[in-house]
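Asker: Listed after this line are the structures, all set down as structure tokens.
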Structure I
Amino acid sequence: MEARKIYVSGGSTYVISLPKKWVKKTNLKAGDSLVVTEQGSSLLIETSVIEKESRVKEIKISQVTSSEALERIIIAYYLVGYDTIKIKLDRKDHLAYRDSIRKILDYLIGVEIVEDTNEAMTLEIMVDYKRMMTMQVLQRMFSINRSMLLDLGKSLKTNDTGLAKDVIVREREIDRLYFLVVRQLKSAVEYQQIAEKLGIENQRDCLGYRIVVKALERIADHIENIAKSYIHLIGINKDVQLEDFVKLNSSIVLIFEKSVDALFTRNHVLAEKIFQELKEINEFHSAISNELLQSKGKNIESAILQKTMLDSFGRLGSYSGDIAEIAINMSAGSFDF
């Protein structure tokens, strides 16, 4: 932290000097423009997003341990905000790396291959902040998760494994939206101008949204886990009775809907009610689990699969509670975790 004196120029203009280290770090020069934003008693000074140069990263596959590692590296650079990623194919055995690059496009929104030669592949990231605002993406994630939960319930009730398989397919779209929101939030934290374009009124809200988007992503993972376990279960026991699972799923759908509603409306009263309802759901969850453990003569593999499903149902309730907690914090306008 540095103290800066205020000077008066021309009798009516107040002037402060900029830290030399920061000016050099941001490559500013005389005549460049800065954006000044009021935040209560503070002023936020940042370089203009419009004028900033495109961020480019070059990767040489000879310095990457495997094609799987390359996937993780590309995702990392996508998340931190790079606009162009150039991959140098400087190894003879580069076919597996090519496949990984093409496969990763299924998980990243706004990424296109603009160069594809024997020597290199270049990815260009074209994300329009105005067309993909953060709250809209979060609402889209909620809508997909809700549809997955509802169809999971129908599948459990009617033994429709085809519907369960369709639920599993939808999980990939949640992953794509998750990566997009994380990229957005990282940029919003760095630039107030981007935060405003994304519909984020206050940069401190980014912390809450980061926790929420992770909860939504994990909810989709657990729905997928339940659907996979259920398909396996039906394969070994077509006559399995899952009425309690259907009821539990219905209760979790309602609590999930309320938690997201509390978040979007900043309704702390609704969020507080959720925790009482979660206690009732947890009691019902425990009763099903105890009955499962006490059942005699049950197929062991069938029991293990049902227990796996129950564990994921429990996590769905917990993540809904996490979202409700963020709703309370955001409605209070602070994050004291």
Structure II
Amino acid sequence: MPAYDALTPELILDAIESGGYRCDGRLIALNSYENRVYQAWLDDGTALVAKFYRPGRWSNAAIKEEHELALELAEAELPVVAPLVRGGSSLLEHASFRFALYPRCPGRTPELDNPDTLRWLGRFIARIHAVAALRPFTQRPPIDVKTFGREPSRYVLENDFVPPELRAAYSSVVDDVLGRVERAYERAGPVRRIRLHGDCHSGNILWTGEGPHFVDLDDARMGPAVQDVWMWLSGERQEMQLQLNSVMEGYREFHEFNPAELWLVEALRTLRLIHYSGWLAQRWDDPAFPSSFPFFNTQRYWQDQILALREQAAALDESPLEVY
């Protein structure tokens, strides 16, 4: 697999044109770290987005599952930006790089402090879940304690990312919070896993006058429905409760929600914290990461992580939010 430094502007434009388009030469890089994403202008004055997949991260089969979900949702007239199909395939290849092409769909970040916005998002994510629940992924791993907790924390410790003087504290607090996360799953009981967007933060939702459209299913996995909701909740408990009420008011118009999953809100928040450190560590040999995340791998970073995880330990002991 070639490194990203082989991904020159000429190669990018050639790849896009291999998909049957004619570029006018204009090209800009869009904000992305896991993959490389570019906006290119075409001879007819329109533009499209080209996403080049990180070598070695996903298998072709796993990428195709992402595309299939997006295309299913688009077929159901849901506001998800799906890849363009060229020559019968949405996954293309040029000079050993795998890539996909998408229509350009601009928008702004949604106002998550607006109850009407949250109700609107709740309606659409419920409709997405109704389609996504019809069949499972078979090639993508789930979001769970192992993949988002045990494995990333082990990686940062075994590869000496945590300073020696903080290793014992970090290891101890991770073991403690993951035990509490496991108990949260036990309290929730049997929870249905469905296909998820997986990374449904506000940056992956673009808002226009017609409402939201969801982008970037690269982190799509199997997991509980609440995974696609909890990132819209922030602030003090009372604020989160009001936000949840608004989301659920919209959500339950189109899909059932299991209230037991609310035991997993802080559990999933905890797993995301641990997974984020592991993700940065695993990508640290990519030159884009040290320059973009200079705060990582410093003593201050790991001190803050230990503190954040201790705060999560307390949050995990609290009763869950409620659906009214």
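Asker: Work out which structure the value 138 belongs to, where volume of the Cα convex hull per residue in Å³ was derived from one of I, II.
Answerer: Derived from the structure labelled II.
Asker: Who wins on FRET efficiency 1/(1 + (r/R0)^6) of positions 94 and 206 (r between Cβ atoms, R0 = 41 Å, to 0.05) among I, II, i.e. which is largest?
Answerer: Largest value of FRET efficiency 1/(1 + (r/R0)^6) of positions 94 and 206 (r between Cβ atoms, R0 = 41 Å, to 0.05): II.
Asker: Here's a follow-up. Looking at relative contact order in percent (Cα under 8 Å, 6 or more apart), point out which structure of I, II has the largest value.
Answerer: Once relative contact order in percent (Cα under 8 Å, 6 or more apart) is tallied for I, II, the winner is II.
Asker: For structures I, II, calculate distance in nm of label points 7 Å out along Cα→Cβ at positions 6 and 246 and state which one comes out highest.
Answerer: I
Asker: Compare distance in nm of label points 7 Å out along Cα→Cβ at positions 142 and 158 across structures I, II and report the one with the greatest value.
Answerer: I
Asker: Continuing with this model, one more query. I, II: which one has helix-only ellipticity at 222 nm (-39500 (n - 2.57) for each DSSP H run of 4 or more, over all residues; to 500), as calculated, at -21000?
Answerer: I
Asker: Taking distance in nm of label points 7 Å out along Cα→Cβ at positions 222 and 310 as the quantity of interest, name the structure among I, II where it is greatest.
Answerer: On the way: I: 1.5; II: 3.8.
Largest one: structure II.
Taken together, the values in this text are just the output of simple stated rules run on the coordinates, not laboratory data. Treat the numbers as computed from the prediction; the structure is a model and nothing was measured. Cβ atoms are built from the backbone, for glycine too; each structure is taken alone.
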